[in-house]
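Some structures to go through are shown next.
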Structure I
Amino acid sequence: MTVLNIKGVTKSYKLDQKHVLSNFNFTLEKGEICAIIGESGAGKSTLLKLIAGLETSDSGTIVIDGKTVESASKFIAAENRGIGFVFQDFALFPHMSIKKNIGYGLSQFPDKTARVSEVLRMVGLESHGDRYPDELSGGEQQRIALARALAPHPKLLLLDEPFSNLDSELKSQIRNELFEIIKGTGVSCIFVTHDANDAISLANKIAVLDQGKVIQMGTSKELFDQPLTPAIARFFGGINIFSHEDFQRFKIELEKADFYGIRPEQIEYSLKPEKKSYSAIIIRETFHGLWRKYKVKLSNQIEVDMVVDAQVPIQGKEVFITLPPEHLLIFHKNERQGKV
């Protein structure tokens with residue numbers, strides 16, 4: 001069942017008339033969790049605001065749960081769209097208790113008190129109802145923001161950079177806890193993130209925005225294995241990128257392209273010459289716990305990064321490098337090279 005259907009939505013701002021979203025199309029199915037990634041200015045936060053009814057589009061149609069909420073002749077206000085929204089700064093009312101914060105949007109709910117208690121239990125903060133936001137930690141505030149968004153039983157949940165205000169130690173723990181709650185409710189969800197770990201760990205699918213359009217969408221594995229641009233490849237981890245001219249030095253027969261890439265962990269090495277290998281000198285070694293990263297300079301004068309098991313460090317300064325063709329990625333300039 002389709003929960004969200006966006007067709008041909010365009011949005012620009014009067015200051016520069018630049019399209020933030022241009023003929024934008026998107027669908028989300030029931031129970032799906034979708035991450036939206038892209039460079040600053042790609043239209044991520046604007047997209048969430050249009051879905052929520054916090055801004056209006058220039059043209060196009062937005063349908064939520066089979067109901068048109070925006071079109072050329074129709075606009076349904078934010079409070080009537082069945083949307084839950086978790087803002088980047090949580091947007092809790094500092095002068096209200098936690099119970100009142102959660103109950104703020106439940107004026108029409110048949111049993112407001114019971115629902116507030118239910119969502120407080122859901123996020124594990126049932127004893128915090130009489131406290132105020134400034135008495136809670138950042139992680140607790142985020143749970144309350146999620147509880148408030150879930151309280152009215154929304155058809156769709158939106159989160160804008162939900163973990164950017166959390167320190168790195170808490171982030172992984174809170175991220176997993178919150179999304180277990182979201183998955184448990186079965187609510188469809190869209191979240192904006194700049195963190196690859198958020199997208200990879202939590203999303204059923206990932207949409208990459210560039211210049212107001214989705215340039216690639218798929219599972220994290222699909223985007224890792226078959227990225228359309230170097231920028232998308234970089235979002236999911238380290239990668240060596242070669243221009244067409246540099247790649248010719250490897251004398252590898254492969255489809256002609258503008259750029260080629262291979263991930264550091266997919267480069268093979270040996271301590272003796274092998275067929276189609278290149279001698280290389282180690283320039284730099286860095287230790288990363290379970291793995292070691294080496295910067296090496298090949299006999300064809302190209303420098304590459306490679307990653308090996310930390311328990312098997314390379315002895316000496318010379319190694320022999322092979323680029324397995326099955327792991328090489330190709331990129332064409334007709335695919336936008338946006339930054340992610």
Structure II
Amino acid sequence: MRIIRTRREAAPGLLSTPVATIGVFDGVHLGHQHLLKALESWALEAGGGDRVVVTFDRHPAEVLGQRPPVFLTSLEHRLALLERHGATAVLVLEFDRELSTWSPERFVEEVIVRSLGAERLLLGFNSSFGAGGRGNAAYLLDHPELGVEVRECTPFELDGEAVSSTSIRQAVLKGEIRKAARALGRPMSLYGKVMHGDGRGRELGFPTANLNLMHAAAPPHGVYYSRTIIEGVPRPSLVNIGRRPTFMRHDDPVDYSRYFNEQLDRVEVYLHGFEGNLYDQDLEVELHGKVRDERRFPGKGALVEQIHKDVLSLESWWNTEGAAIPR
């Protein structure tokens with residue numbers, strides 16, 4: 001998949017007979033996947049050209065003075081998922097104050113036509129763009145002078161309701177992993193770059209990979225069954241999300257806030273049976289269920305004993321469920 005990081009990198013002729021769509025695509029959930037399938041169908045109908053997603057580097061609410069939601073998926077995670085679901089090119093726009101003032105006509109003329117050279121634009125059902133949200137399918141159909149054929153994707157519903165990033169985000173923050181996975185059409189996953197930690201896990205005999213989630217959402221504190229994808233191979237793993245209270249000073253208050261705080265919390269992945277250097281690599285970690293809550297132990301010995309129990313539980317889960325989960 002070709003990733004175009006700025007409009008300056010784009011130019012007519014760079015892509016082949018592009019068919020474009022626009023959106024944040026946070027989570028790349030079942031509704032987004034429905035749109036991407038429609039994009040692929042139209043591209044095949046048009047001769048097999050590029051399926052192009054125009055997306056943004058941040059949530060528009062961040063610029064428009066509203067309270068921005070925590071992303072379900074970081075930009076890099078979104079890009080990986082968009083490729084997985086059929087996009088052949090993505091244009092990432094910097095969403096700033098100037099772009100927020102662009103009319104739908106200007107957006108189509110400058111981005112879709114001049115930058116991408118596209119003559120076909122597919123919009124999600126009831127989606128909109130441009131200043132005031134005026135750029136919907138009905139509005140653009142009234143402006144044939146733009147020279148772009150516009151279609152609106154059919155609606156997608158799950159159990160009679162529209163799938164939304166907002167509802168999935170709420171499920172993740174509440175720890176409702178299976179509910180989130182159903183709407184995502186895939187296991188709920190964390191995606192981040194492996195960074196150096198303080199070696200505490202190795203000291204305990206259970207080395208971990210510390211993930212930088214790049215401002216994406218995470219479920220509440222605790223230890224979770226997981227599968228970590230390394231070079232396309234799912235491996236059994238445990239994820240600890242939280243503040244490692246056993247190693248806090250005993251006169252420090254333990255704050256078990258339900259919501260992940262990237263300034264205070266850590267995401268540590270124990271890869272069972274894996275040996276290798278993963279620093280600075282991007283890892284995708286699927287969450288499949290909660291093992292236990294995070295809690296403070298009286299000392300390292302008690303913590304190590306509990307981790308041994310967690311690993312035995314992981315082995316049992318992997319042998320009965322984990323290894324059989326389809327990719």
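Please treat every number below as a calculation from the coordinates, not as lab data. Remember, predicted model here, so these are calculated numbers, not experimental data. Cβ atoms are built from the backbone, for glycine too; each structure is taken alone.
Things to note:
- For 0.99 (Cα Rg over 2.2 N^0.38 Å, for residues 167-318 alone, calculated) the corresponding structure among I, II: II
- Structure responsible for 0.55, with FRET efficiency 1/(1 + (r/R0)^6) of positions 63 and 191 (r between Cβ atoms, R0 = 25 Å, to 0.05) calculated and labels I, II on offer: II
- Distance in nm of label points 7 Å out along Cα→Cβ at positions 223 and 271 derived as 2.0 - corresponding label from I, II: II
- Structures compared: I, II; top value of mean count of other Cβ atoms within 10 Å over residues 111-118, i.e. the largest, recorded for II.
- Here mean projected area of the Cα convex hull in nm² is compared for structures I, II. The highest value is that of I.
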